[in-house]
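What follows draws every value from the coordinates through simple rules; no lab data is involved. This is a predicted model, so every value here is computed, not measured. Cβ atoms are built from the backbone, for glycine too; each structure is taken alone.
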Structure 1
């Protein structure tokens, strides 16, 4: 489903193209790196689950590549990185997270990202009415700033989505021990991962996520009901 069809089907939320100037609040498009090594692996070696999402933080075949060396040495300033992926059939917001350090996403299929800004989190609460939706066309690479709230992509067709995820090495690994010294520490869910869950997403809450999103659990529909 293309952007025009998505807009017609989702009249409750304004879906913008990732090229829209509004996206500059959240990140920028990356057009000076060649991600073909990674997209080829994703297309040939990874599957989309029939339900939910699968996230693999680090894949050795994706990291033993020229692009990993280039990104690590140039884009991330010689900070070690991890390259993995998120594939799935998700259609709803469910949660919002942020990291210290930018994240790179490469759309292997068309997808929609639901984004917010960290500055709008007050007392560990975030109103989902502030979320903006962006259509990311297949083969587009983007940087998400560390102040950008985000989570798993939403599909634009029944076939689901595939997305490459690049982060500072160690991100999303289990915590050794969570010691709550500050108010925002209650959002710390994994290494370098601060997470707010929507109350409807019971699975995340059962795993220890803080139910900090108020308002609608936004859904991206890809066909008329």
Structure 2
């Protein structure tokens, strides 16, 4: 095997490793983890906000209904009190009206207490909805910002990968097909490193030293390969 072909493999491998690093960077951008976290938090917030909004609507409906009933009671009580204090009724009618007024006053008092209790729950419920809404909008803005950063980084990385892929097309031209096939298979099984420079009796792929006998065995092959890791050696 010609030494130039083996040396070309090192150049090709360097390009492949650079592409690998770029693709790894693309998949592991810090913003991706933050985006995923923001997406998950947004989903949780939307669920919590939906429940809080439903609860608030129910409380507000109950509050509005109770306020309406209180207004009706007050109007009815005012009407009965006016008739009672105006006089002109028989003793029996007066007593009946007095009892009716007392009953209405009791109902009004109970309804006023209910309205106050509901108000004490409506206000905090509104605060919860406001807080969750503000947080949701904050996370949406952050998610949008992260998405823009990710798109920009992906655009940069993809452009760099394309440039290196273009250079790779030229790098593979002088390499014999059988050698290229072996290289690709080794790259797939050796974590991307198929070729190691052989210097000082040490394989640059696995960093293990070869004995003189192992060196002779490795370099005597048509395609020199490390006896330890079986990577292609370039002396």
If relative contact order in percent (Cα under 8 Å, 6 or more apart) computes to 31, which of 1, 2 did it come from? 2
Assuming 4, 14, 12, 16, 17, 13, 11, 7, 4, 1, 0 is P(r) over Cα pairs in 5 Å bins from 0, in percent, for residues 146-209 alone as calculated from a single structure, say which of 1, 2 it is. 2
Using the calculated result -29000 for helix-only ellipticity at 222 nm (-39500 (n - 2.57) for each DSSP H run of 4 or more, over all residues; to 500), pick out the matching structure from 1, 2. 2
For distance in nm of label points 7 Å out along Cα→Cβ at positions 10 and 26, structure among 1, 2 ranking highest is 2
Out of 1, 2, which one gives 23, 10, 6 for semi-axes √(5λ) of the Cα gyration tensor in Å, for residues 66-113 alone as computed from the coordinates? 2
When volume of the Cα convex hull per residue in Å³ is computed for each of 1, 2, which one produces 173? 2
Test item: distance in nm of label points 7 Å out along Cα→Cβ at positions 130 and 154 calculated as 1.9, pick one of 1, 2: 1
